[in-house]
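Asks: Scrolling down, you'll hit the structures one after another.
Where a number appears in this text, it was derived from the coordinates with a stated rule and is not lab data. These figures come from a predicted structure and were not determined experimentally. Cβ atoms are built from the backbone, for glycine too; each structure is taken alone.
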Structure 1
Amino acid sequence: MTSSFAERFKAGFRRHAAGVAIVAASTESGPVGATVSSVTSVSASPPMLSFSMSRSGRSGPRLVESSQLVVHVLAASQAKVAAAFADRSAPRFTAEQGWTLRKGRPPVLDGAVAAFYGRAVRVLPAGEAWLVLVEVDDVSLGEGAAPLLHHDRRFWSLGEALGPSAATAPSTHRV
């Protein structure tokens, strides 16, 4: 891939708005976590999700090797926490950020829109990244706050809805 193509590829994805999550785990050397914007639902039966993360980061190997992890979908009010976990030198897992730490259990972030508890069942190298498949064994739902979004290298909150929800919208399916 040429340098100019790689830059256009990255620029194209900067235009893609995505939800923001922190993947966190507890390891023998302490809690570990990373900000990701690549969480995707894979299957409802069995419940599985995926995310990707850089192979060059220091958190990645510890996260994917842990027996349990939590994928916290962040609320718009948690942009500072997301930024801290994207910065290698920023403090992480502080009480001020809303973390609850218990020995031998994954860290839990108060105020998250949702938290998916599970374990990595497959880790695939994919270019400069790892693609991680997580089997989910529990889900905790937050208070229904607006989610945090990432777009064009900045954090955003969700704007107004443009129409009814899919659950209440009339069917537009044509046969």
Structure 2
Amino acid sequence: MSVSKHHPLPTPRALATAGLAPEVVDALLSLDASMFQWMRAVMRGEMPSHILAELNSDLDFAQFQALTAVTRLQFGIGRPAPTEATIGLLAEEMHIDPSRASRIATDLTERGMLRREVSQSDGRRAVLVLTDQARQVLVEFRELKWAKQLAFLHAWPEEDILRLSQLFIRYTLEMQSTLRPND
């Protein structure tokens, strides 16, 4: 197996024996390297942290993640259906332990970003709800995020933007169904 210019290890056997043209294998390895860089930036919270700083927000990345997690839960983004945001689901959504999720939620409640309400489906349970203040931060964040993305996307042909969107959505859905076939 040959060594790729994208990685010091040999080309994976699955790629080398897939019957793909060498330029396709190289394109997949380039995509893999780019996706690693993109995911590393996402995991570090680079874009959200920069945007929050520009907005002069005192939220840290974990607090911002919690607000977006509550939003995803409430609207069913990336889930089968909308659901009430509980501490347990917040922890699951953020991939953290429930005690950490509880501390973050308490801090956001004290800051006026979240409020605790009684569950509509189970009166014994408390649920987390975004406040108007939190929604405003999310709106401002989204506005600045799109302004930044359009700063480089404006030079792209619209067909490229449409194709990127279609292909990335397709890639994401197929990757999810491969990794979680029973979902």
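Asks: 1, 2: which one has FRET efficiency 1/(1 + (r/R0)^6) of positions 11 and 99 (r between Cβ atoms, R0 = 35 Å, to 0.05), as calculated, at 0.20?
Replies: Values: 1: 0.55; 2: 0.20.
The read-out comes from structure 2.
Asks: From 1, 2, which structure was helix-only ellipticity at 222 nm (-39500 (n - 2.57) for each DSSP H run of 4 or more, over all residues; to 500) = -4500 calculated on?
Replies: Structure of origin is 1.
Asks: Of structures 1, 2, which gives 2.5 when distance in nm of label points 7 Å out along Cα→Cβ at positions 43 and 83 is computed from the coordinates? Don't skip to the end; give the middle numbers.
Replies: Values: 1: 4.0; 2: 2.5.
Attributed to the structure labelled 2.
Asks: Given 17.0, 57 as the derived value for Rg and Dmax of the Cα atoms in Å, which of the supplied structures 1, 2 does it correspond to?
Replies: Derived from 1, not from the others.
Asks: When relative contact order in percent (Cα under 8 Å, 6 or more apart) is compared over structures 1, 2, which one is greatest?
Replies: Numbers: 1: 25; 2: 12.
Structure 1 gives the largest value of relative contact order in percent (Cα under 8 Å, 6 or more apart) among 1, 2.
Asks: When FRET efficiency 1/(1 + (r/R0)^6) of positions 19 and 107 (r between Cβ atoms, R0 = 25 Å, to 0.05) is calculated for each of the structures 1, 2, which structure yields the highest value? List each step's numbers first, then the result.
Replies: On the way: 1: 0.80; 2: 0.00.
Largest one: structure 1.
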